[in-house]
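Following this line, the structures themselves.
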Structure P
Amino acid sequence: MPVRIPSARRTEILTFGVAGLGAFAPLYMIFPGANERLATATARWAPRWERNLSFFTPHIERGVQRLTPPVARTVQKIDERLPLEKLAKKVDGNIRRGISRVTKQ
């Protein structure tokens, strides 16, 4: 009995699509007349893309508004825990000492 290969998942299809687009788009742009073809395709498809994106925009904005406060709190906690000011002063002192050593010679 032959072994069946499982069907590709959405993430696999998306990954291969993005990789193919990233690999072949520069080659496509080398061909003569590519700019004109790209401009006509964009003029034809842009209204559809905008309609589709406007469908998702409110949901994404609500999600971002819900996630912003906890992310901001986490960033503040990390900033408080890191000794960045002490580290910056130490690096500044090391740079100043190195410059003064070089200028004395």
Structure Q
Amino acid sequence: MKPSELTAEDIAVFTRKIMDKADYAKLPDSEKADCTAALAASKGYVSAYTGLDLGTSVLEDITYAVCVIAAEMIDSRQMTVQYATENPTAKQIMDLHSMNLLPTPDIV
């Protein structure tokens, strides 16, 4: 699945709020809003971190990183958390595809 194909329903399933996309309609509006907001924020975070355009990206591992980050946003809503480290799997996936840390040819 491409990052652009992710939906709030996918995030709800990934975070185990529901077991099947068909159950999404049964979720309270507040939980639907949480999934929608976490998806948008995690896409923004991954895009900013990597420099990738997630609208055109076909990298399926980036899709997983978006899901993991969205799940962590939903699980850790507090301003302070006990463990202030990034998810190592999501970070490594993003590091593999990070383009905005590389110098451009005109700089080198």
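Which of the displayed structures (P, Q) returns the greatest value of FRET efficiency 1/(1 + (r/R0)^6) of positions 68 and 92 (r between Cβ atoms, R0 = 41 Å, to 0.05) on calculation? Don't jump to the answer; show the numbers that get you there.
Values: P: 0.75; Q: 1.00.
When FRET efficiency 1/(1 + (r/R0)^6) of positions 68 and 92 (r between Cβ atoms, R0 = 41 Å, to 0.05) is calculated for P, Q, structure Q comes out on top.
If you work out distance in nm of label points 7 Å out along Cα→Cβ at positions 20 and 76 for P, Q, which one comes out largest? Numbers along the way, then the final one.
Details: P: 4.8; Q: 3.4.
Structure P gives the largest value of distance in nm of label points 7 Å out along Cα→Cβ at positions 20 and 76 among P, Q.
Tell me which of P, Q gives -16500 when you compute helix-only ellipticity at 222 nm (-39500 (n - 2.57) for each DSSP H run of 4 or more, over all residues; to 500).
Details: P: -31000; Q: -16500.
The correct label is Q.
Can you tell which of P, Q yields 28, 16, 11 when semi-axes √(5λ) of the Cα gyration tensor in Å is derived from it?
Details: P: 48, 27, 22; Q: 28, 16, 11.
Only structure Q yields this read-out.
Laboratory data are not the source of any read-out in this text; all were calculated from the coordinates shown. Values in this document were obtained by computation on a predicted structure and should not be read as measured data. Cβ atoms are built from the backbone, for glycine too; each structure is taken alone.
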